[in-house]
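Just below sit the structures, each encoded as structure tokens.
A short reminder: the numbers here are calculations on the coordinates, not readings from a lab. Because the structure is predicted, anything quoted here is derived from the model rather than measured. Cβ atoms are built from the backbone, for glycine too; each structure is taken alone.
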Structure I
Amino acid sequence: MTEIDPPPTLNAPDDDPCLWLEDIDGEKVLVWVADQSARTLARSGGPRFEGNRDTPAATVDRSRSP
């Protein structure tokens, strides 16, 4: 019979190098998330992003109008 390998946890991390990201309220995770968000906005934010974000919503809103 095959033994079931339990999933890793913060107390028994196994070999998952990204397990620390599951500590969603941890300071290290929050700093990492803020950094990733800033990098994403710096690269993909601005007027072009806003247009791409707003166009689908405007299209859906127009299709719902009587």
Structure II
Amino acid sequence: MAHSLAEVLSEAGSWTLAFELADPDNAGAYQGVSQTGAALGSMLAPLVVTATAIDHGRGGWGVLKAG
């Protein structure tokens, strides 16, 4: 239940930022930048985890924890 509630609240916040707070004249550009940030995060996350936790074990997990 807690996970589902957190997911719903996270998506609601994301939609609020992408639609309600965007400048009506530049909504498409704002959404493009927003989605680019999400795509970059999804693209870089596996690289970061592999370069830290997978390659360096406990020390790598410590780096992830600190970041």
* **Label whose coordinates, when FRET efficiency 1/(1 + (r/R0)^6) of positions 3 and 51 (r between Cβ atoms, R0 = 35 Å, to 0.05) is calculated, return 0.05 (choices I, II)** => I
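One of I, II was used to compute Cα extents along the principal axes in Å, and the result was 62, 34, 18. Which label is that? Don't skip to the end; give the middle numbers.
On the way: I: 62, 34, 18; II: 48, 32, 16.
Of the structures listed, the value fits I.
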* Out of I, II, which structure matches -24500 when helix-only ellipticity at 222 nm (-39500 (n - 2.57) for each DSSP H run of 4 or more, over all residues; to 500) is calculated? -> II
